[in-house]
Structures are given as structure tokens and as C-alpha cells.
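J.: What follows is a set of structures to go through.
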Structure P
Amino acid sequence: MNSTLVAHILLIGYIFLVFITFIFGVKKRGRKLFIAFLYFLAISYSVSQGLYYAYTHGGESPDESAHISYIYYLESTGKIIPDFEDMGMFSNTIMKWSEDYYAYDATEINNLCHPPLYYNIMRLAGDCFFDTEDPAVIQINKTRLRLFSLLIYTIGLFLLLYIGWSRINRSKPWLHLLYCTAATSIPMLGFEMCAVTNDSLALVTSCICIIGLIRFSEGRRNYLTYLLINIGITASLLTKLTAALLCIIMALIMLVYKMISERSVKKSLPFEFWVSAPLLLIAFAYFAITYKHYGTIQPSLELVSSTDYFQSTIYYTAPEDRVQLTPKEYLNYYINRFFLSWSGIEGLNSYKKLSIFSKASLPSELLWIFPIMILLPRVRTITKSIPLPVFSGWVACVITFIIQLKSAYGTYLTRGYLGGCQARYYLPFLFAFAMGAVFLFQSLLIDNGFDSDTELITIRDAKTYGRKLLYNHMIYFMALIYSFLLFYGNFPFFLMHFT
């Protein structure tokens with residue numbers, strides 16, 4: 001079937017879904033079942049995207065060969081913690097004479113020095129590597145690896161969507177549609193759904209921590225709450241440091257705020273916290289071992305193999321070949337690259353919008369602005385205890401973005417490298433962006449006299465009722481048009497312009 005036709009069918013289907021959402025916004029019967037269907041549809045749609053990309057653009061996900069090489073190294077050596085300087089690399093190209101056979105070069109050092117939790121879990125996928133007569137050629141069952149990673153990503157997506165299902169008012173299905181769309185509309189999420197990447201586990205670990213922190217903000221400070229927080233932070237530390245940084249900053253902001261507002265340390269860190277706190281020692285042990293070996297908690301390719309690093313045209317550019325940019329020019333370059341990768345797909349091949357100001361780019365970029373609206377009194381009054389996690393999560397993203405920008409600029413000055421602009425690092429915190437949009441539109445509504453829980457009209461003045469109803473419908477339409485543009489800028493846009 002023609003890809004453009006498929007895109008138009010998807011868009012028409014979404015418009016039909018918007019129409020049905022209006023109906024269930026008025027009719028109570030079947031509403032909860034319909035909302036549950038929205039979340040099921042969001043998961044199914046995202047998984048379908050992942051499968052599509054896997055079978056049509058397999059191997060284009062960022063560093064997939066390096067991730068697979070990491071798994072192969074652990075599987076072949078039986079180690080739990082790798083010696084990064086000994087990890088080789090698979091070629092990203094299938095051998096010409098047979099499918100699923102790849103060249104393995106033990107002398108080319110793997111550029112990934114991530115903590116090993118994801119790669120050890122991926123070993124549970126079963127037999128995926130098979131030796132051949134040539135020790136430099138390995139047969140790989142990439143399909144099994146990708147599907148296993150898809151399972152991990154799906155668990156993370158389920159947790160991400162559970163936040164919306166459990167915390168958004170269920171009398172307003174249009175808010176759930178907005179959340180589902182916003183939480184799944186960043187193209188890199190679908191593109192990596194069925195790729196071998198530790199981003200899949202980072203989504204799981206971050207969402208576990210986030211759910212625990214939401215419970216903490218709600219005052220549910222029991223064993224389960226602190227277990228979720230400590231498992232999430234520990235597992236994030238052992239998966240991806242960017243995800244761990246996001247979780248730790250968010251947790252610290254919330255902890256300090258609660259200590260100050262409640263004027264008590266014990267309320268925030270009760271006995272229940274200290275029972276699960278020893279879990280953090282697992283991550284501490286890993287970093288202690290790594291620091292003893294390399295002199296740093298996060299080794300890099302430059303450290304483990306300076307020869308490979310400086311010979312690589314990707315990470316190092318000779319001084320005479322470097323692009324010369326002023327600080328202002330570099331900032332413009334970085335922001336443009338960052339948000340194009342946020343609204344597009346970046347891998348071995350890039351599929352991006354032409355401008356960060358296009359109608360297909362702006363909706364996803366606006367997600368970065370919505371959470372700050374939590375500070376408005378009107379927004380705070382309608383959301384009870386969840387604004388603190390949303391705002392803290394957003395601040396964590398902003399602080400991490402600044403750290404990432406500073407690191408990238410330093411690398412540009414010393415190495416001439418113009419990369420480091422990846423926006424996919426923030427996918428684990430999509431809940432803050434999606435929930436920020438929900439709270440903003442929800443706060444714009446006024447009491448128009450219609451109770452969606454009872455289907456009764458309490459305002460008898462027809463003129464007043466009509467005026468307020470018209471205003472609220474305008475807000476509904478704004479939110480749903482916005483969600484439609486988010487939907488369009490993701491998979492339908494890809495089908496229309498890149499296939």
C-alpha cells in the first residue's frame with residue numbers, strides 16, 4: 001500500500017477518534033472503557049511503528065551495532081562488568097555472501113562505555129550469536145535481539161502511560177487522548193522501539209523512579225514508594241547516566257522542597273526509606289570498581305583507546321579542518337540541531353523537518369514550555385499534588401540540557417566535534433512534557449454548569465450556559481487540534497516525506 005495513503009488513513013482515523021472522544025466526554029456510559037482503549041491504542045500504535053522501522057530501516061538506530069557488540073562481548077566472555085578496552089565492534093553491514101553474518105573486529109574498540117545492566121538483561125534473549133568457521137565472522141539473530149529490546153521498551157511505555165491513566169481526571173477523555181498523543185509523539189521513541197539500545201531500559205527505570213516520586217508527592221510514603229524510588233535510581237545508574245542524572249535531580253528538588261515546606265527531615269526520609277536505601281550500594285559498588293580501574297566513574301573512548309578516538313573523524317577533527325563558530329553561532333547551531341532531533345529522527349540516516357519553526361516541528365517543541373505553566377496559580381489549583389513532580393521533572397530536564405550543552409561546547413572547543421546534540425536522552429521524562437500540556441489545557445476550562453459525572457446541567461440561565469459552553473468547546477478544540485498536529489508530526493509525516 002502507498003505510504004502516503006497510509007498516512008492519510010491514519011490522520012482520518014485520528015480525526016474520527018477525536019469525534020468519539022467528544023461523545024464520551026458527554027456520555028458517562030462506557031467512558032472508562034473508552035479511555036482504557038485509548039491507552040491500549042497508544043501502546044499498539046507505538047509498537048507497530050517500532051516493528052515497521054525495524055523491518056524497513058533496521059540497523060539505522062544510533063549505535064545499534066555498538067550495543068550488539070557490547071552484548072556479544074559479555075555473552076562470549078561470561079563477564080558481568082566489561083573491560084571496555086577489550087570490547088570489539090561488529091560491522092554495521094551484512095556480509096555480501098549471506099544474511100545475518102557480520103564481521104567482528106576485536107581490534108576496533110567499542111565506543112560505548114555505558115554501565116552494563118541493559119546488556120546483561122539482553123543476554124536473557126537466548127542464543128543470538130553463533131560462531132562460524134571464520135572466527136572474525138559471527139552469525140547474529142538480530143530479530144530476536146530487537147524483539148526482546150522491544151519487550152523492554154513496551155514495559156517502559158506501559159509505565160509512562162500508566163502515569164496518565166492513574167492521575168488524569170477520568171471524566172475528561174479528551175485529556176487522556178492529549179496525554180497519550182503527547183507521550184508517544186516524539187519520533188525517536190517509535191524509531192527506537194524495536195532497536196537494540198539501552199534507551200529502552202532507561203525508559204523503564206526512569207518511569208519506576210517517577211511513579212515512586214509521584215507517590216511521595218501525594219503523601220503515600222510507605223515501603224513501596226521508597227522501594228520504587230531507590231530501584232529506579234539504582235537501575236538508572238546502572239543503565240544510562242543521563243537517565244540517572246534526570247532522576248536524581250528530580251528527586252533532590254522534590255526532597256528539598258518537601259523538607260522546607262513540611263519543616264521536617266523525618267517526614268521525607270522515614271524508616272521506610274532507609275530499608276530500601278541499601279539498594280543504592282549496588283550502583284556504588286559498580287562505580288567504585290570502574291573508578292579503581294579507569295580513574296573515573298564514566299570511561300570514554302578517549303580514555304580506553306586514545307588511538308581509536310583521535311583517528312575517528314566522528315569524534316575528533318584536526319584543527320585545520322574544524323568549523324569555526326563564535327559562542328553565539330554555536331548556541332544557535334546547537335539549539336537548532338537539538339530541536340530538529342527532538343521533532344525528527346536521527347540515526348545513521350537522518351529524517352528531520354526543514355525548520356524548527358515549521359508546523360510539523362513546533363507542536364513537539366512547545367512541549368518543553370508547557371510544564372513551566374505549573375507555576376501559574378490557576379494551574380496549581382486544579383492539579384492537587386502532581387504539579388511538583390511535573391515541574392521538578394521539567395527542571396531536571398532543563399538542568400541536564402544545560403550540562404549537556406556545556407559538555408558539547410567544551411568538546412567542540414577542544415576536539416572540534418559538533419555532535420552531542422541528541423534530544424532522545426530526554427525521552428524517559430516525556431511524562432513531564434505530556435502532563436504539562438494536560439494541566440495547561442485543563443486549567444483553561446471554566447465551570448459551564450455541565451457535570452460530566454452525572455450528565456446534569458446545573459446552570460439554568462440558557463445565555464450564561466451557552467456562553468460558557470462555547471468557551472469550553474473552544475478550549476477543547478484548541479487542545480485536540482494541538483494533539484492532531486503532534487500526531488501528524490510523528491509517523492504520518494515520516495510516511496509522507498521519507499518513504
Structure Q
Amino acid sequence: MNMTYENVKFGNDCRDRIIDGINLAAGAVERTFGPNGKNAIIRNDGGLSITKDGFRTAMHVNDPDPYVSMGIDIIQNICKKTANDVGDGTSSSAILAAKLIDTFKGHENPIGLMRGLQTSVDWIISSLSKQASECKYFIDYKRIAEVSSNGDSEISTLIADAFTEVGQNGIVLFEESDEVKDHVEYTQGFVFDSSYASPYYLNTPRNTCELENVKVYISNTKIEEVSQVLKLASEARSNHQSLLLIAPEYDSEVHVFLAKNQDQVKSCAVYSPNRGNFRKIMLEDISDILQSGNPISKVIVTNKTTTFIDDNISTTEEKLATIKELANSSNMPELERKFHQKRLANFTGKVATIYAGGFSKLEMKERYDRIEDAVCAVRAAREGGYLTGGGYALRTIADCLPGKSEFDFGEQAEDNTLQDFISVLKYPSELLGTTDCSKEELRDVIEPFLVIKTVLQNAISTAALVLTTDVAIINMSNFYNY
């Protein structure tokens with residue numbers, strides 16, 4: 001018996017409506033893609049904004065149809081994940097995911113198909129990793145930044161200068177500015193791998209927590225008592241300070257208390273860094289910084305790291321010599337030596353903060369978006385190397401894919417499945433107009449390997465979820481009358 005329900009869709013009816021939303025959001029992103037992409041103008045409750053940033057464009061797409069909205073949410077989620085993973089490549093991930101879904105939406109064996117595509121992607125990533133070039137010179141930084149800032153030589157030079165000045169292990173941040181011109185300021189910094197313990201503490205549009213004049217409290221055990229936190233918060237408030245807690249665990253009531261009292265004292269709770277002996281050593285380093293009893297000038301907490309910014313960050317020459325000896329030792333495991341190298345960088349590295357300027361708030365926001373993308377791209381390239389950009393890396397590796405017999409796309413796979421996948425991989429090159437460009441012609445167009453890797457992984461993961469979906473349910477009463 002054929003029946004229809006307003007809040008449940010099955011099969012093709014389900015997927016087609018979702019794919020409509022995916023294509024709507026990805027289509028908007030596609031218009032801004034690449035150096036020749038156009039602007040998106042957006043009006044919302046906060047006023048008017050103009051951007052060429054695919055992530056920001058995707059975040060403002062909406063539709064009254066709840067099933068179409070599901071597809072829009074999927075594109076927004078892949079953009080968010082890519083941004084959180086590497087900070088760049090959000091447009092590419094949205095475009096590739098949409099192209100994969102649209103190409104294979106009628107496939108009779110989606111589960112087998114996605115297994116084969118995942119195997120193909122694993123092979124591609126492994127192959128590309130071997131081709132990546134090291135990124136550590138001014139010219140490398142500038143070329144990466146110029147691509148991500150849409151060919152802006154002024155921005156790319158500023159960013160390249162900043163990364164060169166702070167060194168291979170230094171920290172480069174970005175902020176909005178009230179000044180007309182972009183500029184960079186240098187301070188001392190210390191960064192450790194630790195995220196916020198709850199999203200309650202996020203207080204910026206970039207999903208970070210930023211605190212100034214910060215009192216830091218370290219606990220070696222779980223913080224369970226709100227009364228303990230109340231005392232610390234009261235002390236910080238009376239001294240006009242913010243509060244940062246570092247502990248291995250927290251009772252949920254601690255987060256609730258601090259979140260409810262952000263108007264009284266800005267605060268954030270982060271997890272203790274590392275594990276085992278590494279945790280103990282890192283906490284000792286942090287305690288060493290705090291020995292003077294003075295608050296930290298500024299703290300920035302992301303979903304991966306916590307950064308102290310303060311010109312007074314330092315340690316004794318004796319301790320520094322000990323860390324140097326450990327960092328250069330050949331008589332310890334590689335993992336341990338790298339840990340001590342990172343400690344050394346923490347005490348000797350600089351922090352560069354790039355300030356985005358403009359003649360108006362609108363212009364400043366637009367420049368800020370491009371600076372953010374470019375800085376994140378250079379960070380990724382510094383960590384994982386770079387490849388020829390402009391879609392070239394995916395286009396050439398697609399032509400090198402082994403025959404279909406090496407990748408199992410399922411019993412009902414059609415003969416042209418691999419060829420269709422190759423066409424998807426070449427799609428970014430088509431959009432960028434580089435399908436006939438040689439590697440030499442694209443010598444100055446480069447992109448981070450980690451961005452390409454993350455884009456592929458997130459696109460395949462998103463496509464797998466959509467193509468294997470067969471029912472969509474809207475379980476919200478206010479959607480029933482759409």
C-alpha cells in the first residue's frame with residue numbers, strides 16, 4: 001500500500017530532497033571558489049556583509065523546506081569539520097562532496113560503491129604524501145598565502161614575513177583591527193595541546209575562547225566541587241581578572257556554574273595536556289611560567305590548543321640548557337625527543353599576531369576572512385608539506401589510478417564507476433580553469449597536502465552517509481505545516 005507522510009520520506013523521495021539542499025548550498029559555495037570566484041553578499045540580523053569565503057557563504061544558506069534544509073545542514077557540517085581540522089579547504093570539501101553525491105546518487109549498490117571509493121582515496125592520499133615538498137622558506141609561505149588570499153600580494157607578504165620571523169615552531173594568530181592598514185605585532189608565547197572542556201566557554205565568532213589578564217589555576221586531580229571554583233572565580237573577579245582552569249577532569253556542575261557566571265568573570269576550563277610522564281613535565285613547564293604570580297596577558301583556547309601570549313614568558317638558563325640537551329639527544333625514542341623539541345620551541349618561540357584592517361567594518365571583515373584562510377593554509381603546509389595546486393594534484397593522481405580490478409566497487413558496480421570517480425577528482429581543476437595547465441605553468445600555485453587529504457576524507461565520508469540514507473524523518477512539530 002502506497003502511503004505518504006509529511007514527516008517521513010523514503011527512498012528516492014528522501015534522497016532527492018536532501019540532495020536538492022546539498023546542491024543549493026554547494027552551488028552557492030562554488031560561485032566563490034578560487035581566485036576568479038565572485039563575492040557573496042549576505043544580509044542577516046547583524047546587517048550586511050560581503051565575502052568570498054566559501055565557509056561563511058555556506059553558513060548563511062537556508063530554505064523553508066525541512067528536507068532541503070537537511071541537505072544544507074550536511075554541507076554546513078562538512079565545512080565546519082574541515083575548518084576545525086585544518087582551517088582551509090572548506091569550499092573544496094563542500095564542492096567535492098556534492099559532486100560525488102550527484103554523480104553516484106542512482107547507484108544500485110551504494111555500500112559496495114563507497115567501500116571501493118574509500119579504498120581509492122586511501123591509495124590517493126598515500127601516493128600524494130610521498131610527493132609533498134617541505135614548506136619552511138619565505139617563498140613557500142608567500143606562495144601558499146597568495147593562493148588562499150585570492151592573489152593578494154600585500155596580505156601574502158605580511159603573512160610570509162610573520163611565519164619567517166617566528167620560525168618553524170612559532171605561532172601566528174590573526175585579529176580584527178580598527179586601523180586602516182593590516183599590520184603585525186610580535187610577542188612571546190607558549191602553546192600546549194589542550195582543548196576547552198566544554199563548548200559553553202566559546203566566546204568568539206571563530207568558535208574559540210579568548211581571555212585577557214588571566215589567572216591560571218592547575219589541578220592534578222578532577223575538579224568536582226563548585227565551592228572550590230567559586231573561591232577561585234571570586235578572587236579573579238575581585239582582581240579584575242579572567243580565570244583559566246587546567247585539570248584532567250571536571251564535574252559537569254563546574255561547567256554549568258562557570259557558564260552561568262561569564263558576565264561576572266570570564267573563564268574557561270581546559271583539559272590537562274598530554275598523558276603520563278609527558279603530562280607531568282608539561283604541567284611543570286606551565287607552573288614555571290606562572291611562578292611570578294602575575295596573570296597571563298592573553299589566553300586563546302581552540303578545539304586543539306591553548307596558547308599563552310605574554311612578553312614575560314621565559315625560564316631559567318639552566319632549565320633551558322637541560323631542555324636543549326634532551327631535544328638534541330640521540331639516546332632516546334623519537335617520540336620523546338620530539339616532545340622535548342616542542343618544549344624548547346615553547347620557551348624560545350615568538351607569537352606573531354596579524355591584524356586585519358580596512359576603511360570600513362565591511363572591508364575589514366572581508367580582509368579578515370582572507371587572512372584567516374591564508375594563515376591556516378600556511379600552518380597546514382608547514383606541518384605536512386605542499387603540492388602543486390589549482391586542482392593539479394588531484395587531476396594528475398586521478399590519471400594514475402590503477403585499473404578497476406584493484407578496487408572492488410561491489411558486485412553491481414557499472415564498468416564506468418572508476419571513470420566517473422576520476423571525473424569527480426578533476427572537477428576542481430575544471431572550475432579553476434586549469435585542466436590544460438602543466439606543472440610548470442602552476443609553479444606558483446601550491447596548496448597544503450594536509451588540506452587535500454582532509455578535503456578528500458571529509459568528502460568521501462559525507463557522500464557515504466548521504467548515498468546510504470534511505471529514510472528521512474522530521475521529528476519537530478513546527479515543521480509539520482511547512
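J.: Using the calculated result 0.90 for FRET efficiency 1/(1 + (r/R0)^6) of positions 131 and 371 (r between Cβ atoms, R0 = 41 Å, to 0.05), pick out the matching structure from P, Q.
T.: Details: P: 0.20; Q: 0.90.
Here the read-out was taken from Q.
J.: Continuing with this model, one more query. Could you figure out which one of P, Q the value 24.5, 82 for Rg and Dmax of the Cα atoms in Å was computed from?
T.: Details: P: 24.0, 85; Q: 24.5, 82.
Label of the originating structure: Q.
J.: Work out distance in nm of label points 7 Å out along Cα→Cβ at positions 155 and 187 for each of structures P, Q, then name the structure with the largest result. It would help to have the intermediate numbers written out before the result.
T.: Working: P: 3.0; Q: 2.4.
Checked P, Q; max of distance in nm of label points 7 Å out along Cα→Cβ at positions 155 and 187 sits with P.
J.: One of P, Q was used to compute helix-only ellipticity at 222 nm (-39500 (n - 2.57) for each DSSP H run of 4 or more, over all residues; to 500), and the answer was -20000. Which one was it?
T.: On the way: P: -20000; Q: -16000.
Only one of P, Q returns -20000 for helix-only ellipticity at 222 nm (-39500 (n - 2.57) for each DSSP H run of 4 or more, over all residues; to 500), namely P.
J.: Of the structures labelled P, Q, which one yields 5.6 when distance in nm of label points 7 Å out along Cα→Cβ at positions 19 and 259 is computed from its coordinates?
T.: Details: P: 5.6; Q: 3.9.
Answer by label: P.
J.: In terms of mean projected area of the Cα convex hull in nm², for residues 267-354 alone, which of structures P, Q is highest? If you can, show how the numbers build up before the last one.
T.: On the way: P: 11.2; Q: 6.9.
Evaluating mean projected area of the Cα convex hull in nm², for residues 267-354 alone on every structure, the highest lands on P.
J.: While we're here: In terms of distance in nm of label points 7 Å out along Cα→Cβ at positions 115 and 427, which of structures P, Q is highest? Can you show the working numbers first?
T.: Numbers: P: 1.9; Q: 2.4.
Ranking P, Q on distance in nm of label points 7 Å out along Cα→Cβ at positions 115 and 427, first place is Q.
J.: As an exercise: relative contact order in percent (Cα under 8 Å, 6 or more apart), calculated from one structure in P, Q, equals 28. Which structure is it? Write out the running numbers ahead of the final one.
T.: Details: P: 20; Q: 28.
It must be structure Q, since only it matches.
Every read-out reported here was derived from the displayed coordinates using simple, explicitly stated rules and does not represent laboratory data. Remember, predicted model here, so these are calculated numbers, not experimental data. Cβ atoms are built from the backbone, for glycine too; each structure is taken alone.
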